[in-house]
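Enquirer: Listed below are the structures to be examined.
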Structure 1
């Protein structure tokens, strides 16, 4: 029976490249001269530390532009609140979103059921498996999912006949 998986994945190497390119640009920019702005990539977060609000917002914009150039969907990055970090510094955590949360997976399944397409969808761990009798039905399901806004960067994998 034909099937495919709906997943939300991010290429960790591309995230690393985007952070490194953003660091380089910050070091070279004149308006950041003498600034203590830092970008650090951790397992699930990118931590931004900066001197003031202007530099924080500019650093976020630089990170977003470098991410887009590296092919990373901005829906994969969730910017947290800008908080004081002591000593006149500001901190912001950017969460790298991977996997489909149960709530959002349920929305995807519900959208497929409401569409009256002849496909079945089931939640498996942090992805959604969609099966159907015809390839055309699966392609219609893909189009429906792409058109819907689920607040995630979604990809399709393991398309099988």
Structure 2
């Protein structure tokens, strides 16, 4: 059985894999629409600093459990046939994909609110941690762990 929520090392999972997972769901024949959220590494942070790289790490066992639970919970909503959350970990350059979230359902009106809920839930609940490498105006490079809560207004 395919896990609907999982952490993957960068390079081992891609958008095509997510779509294949959605199509493998036994309820796919009920699906009339699929919506996607693809999170990418942003080039500036909340403070306006230039982000050079991101490093994402996870407490994988806990993160996998949390992501799977979110998917299972949201799939119980009326009209929803599939929810997938796949978070990548490793080192990322600006513009690279970090996370894929998909929601499939019978009708488009049912899936958009659930997609937003899935994104908000994983950002607040999953044990995934982000370290930014930033470059200041003088060219000095520093690294710091950042909280998703610091980025909520930007994401």
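Quick note: the coordinates plus some simple rules give every number you see, no bench work behind them. Worth saying up front: this structure is predicted, and the values here are computed from it rather than measured. Cβ atoms are built from the backbone, for glycine too; each structure is taken alone.
Enquirer: Just checking, which of 1, 2 has the largest value of Cα Rg over 2.2 N^0.38 Å?
Expert: 1
Enquirer: Check the numbers for FRET efficiency 1/(1 + (r/R0)^6) of positions 51 and 99 (r between Cβ atoms, R0 = 41 Å, to 0.05) across 1, 2 and tell me which is largest.
Expert: Structure 2 comes out on top.
Enquirer: If distance in nm of label points 7 Å out along Cα→Cβ at positions 107 and 131 computes to 4.9, which of 1, 2 did it come from? Walk me through the numbers before you get to the answer.
Expert: Values: 1: 2.7; 2: 4.9.
Going label by label, the one that fits is 2.
Enquirer: Moving on. Out of 1, 2, which structure matches 11.5 when mean count of other Cβ atoms within 10 Å over residues 83-90 is calculated?
Expert: Matching structure: 1.
Enquirer: Right, something else. If Kirkwood radius over Cα pairs in Å, for residues 19-58 alone is calculated from each of 1, 2, which structure is the one that comes out at 13.8?
Expert: Corresponding structure: 2.
Enquirer: Upon calculation of helix-only ellipticity at 222 nm (-39500 (n - 2.57) for each DSSP H run of 4 or more, over all residues; to 500) from the atomic coordinates, which of the structures 1, 2 produces -12000?
Expert: Going through each structure in turn, the value belongs to 1.
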